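The structures considered in this document are given below.
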Structure P
Amino acid sequence: MRLFLLGATGNIGVQTLDIVRNSNDKFHVVSIAANKNINLVKEIIKEFHPKFVSVGLLEAKNELEELYPSVEFGYGDEGLIKAATYGDLGEDLVVNAIVGSAGLAPTYYAIKKGRNIALANKETLVIGGELINPLLKEHNVTLIPIDSEHSAIMQCMNGEDKTTVKSIVITASGGSFRDKTREELKKVTVKDALNHPNWDMGAKITIDSATMMNKGLEVIEAHYLFNVAYSNIKTVLHKESIIHSLVEYNDTAMIAHLGNPDMRVPISYAINYPERVEYKGKPLDLISLGSLHFEELSFVRFPMLQYAYDAGIKGGLMPTVLNAANEAAVQLFLNGKITFLQIEEIVIKCLNIFDNELELSLDSVLERDNLVKDYVFKTYS
């Protein structure tokens, strides 16, 4: 199997390469894309020998070309797309582990190329689901989710009649501030926000987990992945992060997916699908676990979750506005420019001032994404 790994130096990318490393040569890494972690890119080149490498900046591309003359290099948005579409078509899988809206275009063109997708970039479907789903059918491409929640839902639906699904229940850990009041959130710091109680994730997704925007994005992604109405997608607070999601059927039965919080499990499932391959991770010990707990996810306590439902139901460009405003606001928070609660303020302001359009194209989605981000950065920087 030939892999085309986008986001190779990020959390998911590194864990994907760890699985490849222990796969007895089942996978061959043909191309990688990364942004600024050039030292790790060099290590990946030395170990996995990709034919094509894309990086974020031209200066980094020029440096790498001098070091590795046998490797082809690209950079920026064009390099990212080329990393996803490089070479002839074969037994291929594009693993999209990019963070943010930058993941949409390479997924779009990889599907047009006819390559199957293992998707960790939820923004692809959040802002482009109305474009991606028809393309999947047109080019007979399979898309397998990597997100632990969506992998769980997929596995709970395997072998079942999809028309008998009554609802989907997506669990949430609650993030770094799940036990804080709204008043206490006024004083939290970036360091506080990055201290997730269960998962080891990148900075952006950890902040999204704390605001609950991550769960909102997952609701929109689930809508497109499983063709389930928003009214039938539920969320619940589950602090242990052991049940990753549940599916309720029309006979009131619920099927749940359990496992320790380890992203290598859904990554392995996605890249090996439909085969289930042995992984020597920590097994779940039910006796030691003892009990599981569930609580309501309040839209009053977590308003970003409500914003996501509302944007998803409106459709068109509103999920793009939601996502772009959030991406920009999170970046400002991580850079110390705004407070934690201002992330919410920025998102709802953008949802109120930007008009919707229901007819979408790749260009219109990316144009709106840039427009909203430019507005946020100019207004709040």
Structure Q
Amino acid sequence: MMDWLINAIYYVVPFVVVLGVLVFVHELGHFAAARMSGVKVDVFSVGFGKELWGRRDKQGTYWKISAVPLGGYCQFLGDEDASSTGDGKASELSEEDKKYAFQYQSPIKKLLIALAGPASNYLFAVLIFACVFFFLGKINFPPVVGEVFENSAAAKAGIIPNDRILTINGNKIDSFDDIRKEVDLTVGPEITVEILRDGKEIRLQFPLTELEVAGADGEVSKRPMLGVKSVNVIELDHEKLSLLQSLKEACLETWNITEATLRGVGQMITGKRSGEEIGGIIRIAEMSGDISKQSGFLDLIVFTALLSINLGLINLFPIPVLDGGHIVIYLAEIIVGREINTKIKDALFKVGFSLIIALMIFATWNDFVRLFHRWFA
């Protein structure tokens, strides 16, 4: 019973807190842009379903926290529901109220409000990274093995998870990225690797094995590799950075994560990477729980920044229902100089909603398969 309670604390609490914060940041972006654009926000909700807490501010916005922490929304004046699709109740408003209703704003204002949500997630991630870099130092992914691929050179040589790679071919390894660089520079039939295991240094010499890997251009090729994955922890190198340097490095880190994510999505679409890597809410809960249980607060903070980037990026995908779908529509309206037919927009949103539901089912299936293999295989 006690073990169950401890696991619930480790896996449920961090998940609810992290997701709640990210949803709040995202919706706060929409809210702030709406307020600055003169649009009235009727409801600001973190979560869906039964209301747990709520209050109304002086401007008439009802702020609430709901029971199901799997999202949130800003409901603007005139919206029929939380989705802000269609005309809703906007046509029933008085001429005075229509000045503050989202549906009657210019496409440019609508575009800015839609962009503000993902932008807030990106700014939040940059702020997290900048604070970490400025106050603690640059983060580093240590050369510690988290997973060993089957039939890889590392597996055949006896390398196991939690081994720390100290040197490759006599060259010191400070970060996980150094492993790939040294392996790529290896010439000759064998590689020499020194590892640290349970406080004991072990020297290994073995041939590399060619594995398939997707390049930056999406092309799959074979190259000699160790066949190891990084462990989900970070270290600090305590390099002191100025505030300007911290902001610059934070923006660069955010861009690198975005670029890598987009490349991975592109490889999935073209079939060069397995769709089994797609995860959903259960995967997020699993990862946040593992990090809070096995690592520390700093790792959870960095994980929050990574999720914030992913949330912002996903919402920019041009799928109706998501912010990206709205953005495409508002851009089209700006270009053609008139509003797109409501029936067309409703049809697009229905298609987009179906795509999102299908993706959620697929991601949830992957999550359950992954959990089954983790706990029972």
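Each value in this text was obtained by applying a stated rule to the coordinates, not by laboratory testing. Bear in mind that the values here come from a model prediction, so they are computed numbers and not experimental data. Cβ atoms are built from the backbone, for glycine too; each structure is taken alone.
Remarks
- Here the criterion is distance in nm of label points 7 Å out along Cα→Cβ at positions 25 and 345, and among P, Q the highest value is seen for P.
- Distance in nm of label points 7 Å out along Cα→Cβ at positions 97 and 121 - structure with the largest value, from P, Q: Q
- FRET efficiency 1/(1 + (r/R0)^6) of positions 153 and 241 (r between Cβ atoms, R0 = 30 Å, to 0.05) from the coordinates reads 1.00; which among P, Q: P
- For 50, 45, 36 (Cα extents along the principal axes in Å, for residues 113-320 alone, calculated) the corresponding structure among P, Q: P
- Origin of the value 28, 61, 11, 0, where P(r) over Cα pairs in 20 Å bins from 0, in percent was derived from one of P, Q: P
- Among P, Q, structure where relative contact order in percent (Cα under 8 Å, 6 or more apart) as derived comes to 15: P
- Label whose coordinates, when helix-only ellipticity at 222 nm (-39500 (n - 2.57) for each DSSP H run of 4 or more, over all residues; to 500) is calculated, return -17000 (choices P, Q): Q
- Comparison of P, Q by distance in nm of label points 7 Å out along Cα→Cβ at positions 265 and 369 - largest value held by: P
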